[in-house]
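Below: a set of structures, written as structure tokens.
What follows draws every value from the coordinates through simple rules; no lab data is involved. What you are looking at is a predicted structure, and each value in this text was computed from that prediction instead of being measured. Cβ atoms are built from the backbone, for glycine too; each structure is taken alone.
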Structure P
Amino acid sequence: MPARLVFVLLLALLGWLQAQLWLGRGSVGKVEAMRVELERVTQANQQARWRNEQLANEVLDLKEGLEIIEEKARMELGMVKPNELLVQIAQGKR
């Protein structure tokens, strides 16, 4: 009788382990679904990083471009901002 009881307990334990493997919290199906979701989120994050990098480069180009335009307008055309006073110092011949 004890051998039969041990066999039944081991069989019950095996059944419980199989149930956990296929139906439990960390089951094969749930792990696969989480793996697919992780891949989807990883791709979305990569696309967002790429777009953020593009936008940052665009902002940098616009900032630098405006600074260059302003500098050229000041130096070559003598332009000034509103309420700004332009002072030029003429160098005499010696």
Structure Q
Amino acid sequence: MRINLPSVLTPLAGGHHTLDATGDTVGQAIDDIARRFPALSPRLRDSHGAPYPFVTIYLNDEDIRFLGGFETPVRPSDELSVVPAVAGG
């Protein structure tokens, strides 16, 4: 499957905006890219391995929080998009 990263995270992924990942669930796909790019791990999940509330991950345009979180099943043809919250005023 393909994982799309925002520009702010691409330096932590070797400059890649898009990564290929494997796994049967969203969490396994996140684990896969975190193993290959360890600096991404703390930006995508907390110290217990759970998703952050301020980082939204979409599976084919659907928010995974409403699909089952990191336990959401995925297929090789799926696309994940990581969208961190942006603060400002």
Q) Which of the displayed structures (P, Q) returns the greatest value of mean projected area of the Cα convex hull in nm² on calculation? A) P
(Q) Tell me which structure, out of P, Q, gives -28000 once helix-only ellipticity at 222 nm (-39500 (n - 2.57) for each DSSP H run of 4 or more, over all residues; to 500) is calculated. (A) P
Q) One of P, Q was used to compute mean count of other Cβ atoms within 10 Å over residues 18-25, and the answer was 10.8. Which one was it? A) P
Q) Comparing distance in nm of label points 7 Å out along Cα→Cβ at positions 50 and 74 across structures P, Q, which is largest? A) P
